[in-house]
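Asks: Each structure below appears as structure tokens.
What follows is calculated from the coordinates using simple rules that are stated; it is not laboratory data. The shown structure was predicted, so the numbers you read here are calculated from the model rather than taken from an experiment. Cβ atoms are built from the backbone, for glycine too; each structure is taken alone.
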Structure 1
């Protein structure tokens, strides 16, 4: 399947996307248009600036430091005082992603951006952990290369009765690989819109 990887700088440059699997047929379930839409708004300056700042902040962080931050994040999820979570959720990138999710009217159910170490740089809602570097969403995008697109398996959300799939893309600016983005797509809603001729 063909697709395009678009980056915004002084001009927009589109390159062929590299799909990093797994799953046979998942690209067809999501479709080129959804991937291109994500690539378009993921090329905002707020994405690049936040990733550059996060990469600089954590440049010297070793694995022990990563795991300590991840533990702090998970511990904070059950507490009233949440300095690490609040710092991420209150930044401009998180505000931007929250608006994107709200504006999708149910098509996107979760959005988060990861830096060069797989740490959350911005997100539309609190994730279960801070470090995504041990998961396929980061390993099959950032570690694969600048044009990687990884669409994970469709899964059933039993609570909501919807099918969802995560679309994961590398993020590049001015030739530099900065991080990756994960967007959970409500496949049930996507099919409804296609059936109605709205996609």
Structure 2
């Protein structure tokens, strides 16, 4: 009889997912969506989250601008958090058929931090549910050498879907969509993290 002990299989290390809240407008609805999503993400065993809010990041808007000490400190703090992430979830509204300028600013200030990592999207808006913003973001993130996850979570006429306490009025479909998206993100995030550890990305 073979009595060689079998080594236990260790559980994979949870992915560090940076959840990026992409709007900084006064009275924005984004925090309601972010709180809802973070609640769903907390149920998923494969991830841990770090909320990066563009309103709190307050990055310089001129990319050619040489940041002063205060701006450089804010930029370094955000850059460190993005670099530590294994994957990203971008929460975006749709403004004029596109996504917010502060979100583009955050993307453009960075490059290596995005590379060879997956990005998923949660969008909200009116009739379109923010999907036009997501389609444009896919093109932008392709330039940053990311992999965008196919399935999204979108909220059409978002303001009517949540009560005054920020609870979704009919959560079953949205919860299922979030789980599908997170399952895909974990697959891509784990595969790409393993690949980066094996061979640094040279893009």
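Asks: Work out which structure the value 2.7 belongs to, where distance in nm of label points 7 Å out along Cα→Cβ at positions 143 and 175 was derived from one of 1, 2. Let's see the in-between values first.
Replies: On the way: 1: 2.7; 2: 4.0.
Only structure 1 yields this read-out.
Asks: For which of 1, 2 does helix-only ellipticity at 222 nm (-39500 (n - 2.57) for each DSSP H run of 4 or more, over all residues; to 500), calculated from the coordinates, equal -10500? Intermediate results must be reported in sequence, preceding the final value.
Replies: Details: 1: -10500; 2: -13000.
Source structure for this number: 1.
Asks: Kindly point out which one of 1, 2 the value 2.1 was derived from, the read-out being distance in nm of label points 7 Å out along Cα→Cβ at positions 119 and 151. Intermediate results must be reported in sequence, preceding the final value.
Replies: Numbers: 1: 3.3; 2: 2.1.
Traced to structure 2.
Asks: Upon calculation of mean projected area of the Cα convex hull in nm² from the atomic coordinates, which of the structures 1, 2 produces 11.4? Mind dumping the intermediate values first?
Replies: Numbers: 1: 11.4; 2: 15.0.
The read-out comes from structure 1.
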